[in-house]
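These are the structures in question, set out in turn.
What follows draws every value from the coordinates through simple rules; no lab data is involved. Owing to the predicted nature of the structure, the values given are computational and were not obtained by experimental measurement. Cβ atoms are built from the backbone, for glycine too; each structure is taken alone.
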Structure I
């Protein structure tokens, strides 16, 4: 039974991890018979009011928010090593581009959370599969750009260009498709970068999960 690590960036598509994508990932891992564990960094972030779509003065912690999706069964990323898992999946959400890196404001010049960067490098060096959903492919693009991984975020030209500015090769994909980089063992799918609904994103996420589990 492969053990798959799942990295979350909070709880909520605007200021954290996308809940549908995160939950579908866990569902399909369970259905595939994989063992999985969830982790996130303990870093502060600015909360968004989901009714007004505007930032508030409130500050919360990514690890504590991600614990809501994990039902409290979660680890701090600082305590997680590549050797703890056979594969690795990162659901998306707009918060990922702010909480796990600063891609939202700096694009291809962004920096990545040091522990997330460490895991992505170590997983890649060990030849283990990693999957990235929605906007999450920006992380392997930023960290592994010198290796020119093939990734997808769907077909948004601006974001695709930013990935290519990092060194990645962008592959246009439909919401129900995956992009498989055989050489680097990376699987990506657009999910809510395209949408439009949960039944649509579910198809690509299931394919991604099955591919990662099958390669683990």
Structure II
């Protein structure tokens, strides 16, 4: 049964905006962050493969290095938690085996019984000209959307950021060395009282211009 009313959902989605200026003195409470962390973990993905890892930056010294690789934007430094969403680069059969083993562990099925499922994934995802990295990047954006919507429901501000240098992020945060590749980032925290963007009317096309029922 739903525990959140339609009105609350819409109110919070209207409240959210891409924050341009965070209050560096405010930190997301631990219990709220735990919920947001789990929102990332619970994100759906194709086949359930979860071809990603989420790197959360909270250390002030590390955050201070990120504006230089973010077109000078200060959100990465001033936010409470900077989430960097990365794909597993060149995901292959070994990664699929890891997922199959996890399915076996959680659902109590033998690895052998999941053989056909594994082969379906291998056949679909590892044969050229299929671009596994492009596929994985699309999956990451599902996680970004789920994270931002969950944050809005909890009264936490966010700013999705494609205006970053992924290669430099990989270097600074040690992401590339772990076999992952930065795709997009999202700053999370609380808006500054003087962020004028918070007061601007939200501009969207009319419902009938973007929704068509067939």
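Brief remarks on what is shown
- Test item: relative contact order in percent (Cα under 8 Å, 6 or more apart) calculated as 21, pick one of I, II: I
- Which of I, II yields 19.2 [mean count of other Cβ atoms within 10 Å over residues 33-40, calculated]: I
- When volume of the Cα convex hull per residue in Å³, for residues 57-128 alone is calculated for each of I, II, the greatest value falls to II.
- When mean count of other Cβ atoms within 10 Å over residues 81-88 is worked out for each of I, II, structure II gives the greatest result.
- Parent structure of the calculated result -12500, given that helix-only ellipticity at 222 nm (-39500 (n - 2.57) for each DSSP H run of 4 or more, over all residues; to 500) is the read-out and I, II the choices: II
- Given 15.4, 45 for Rg and Dmax of the Cα atoms in Å, calculated: source structure among I, II: I
- Parent structure of the calculated result 25.0, given that mean count of other Cβ atoms within 10 Å over residues 9-16 is the read-out and I, II the choices: I
- When FRET efficiency 1/(1 + (r/R0)^6) of positions 49 and 185 (r between Cβ atoms, R0 = 41 Å, to 0.05) is worked out for each of I, II, structure II gives the greatest result.
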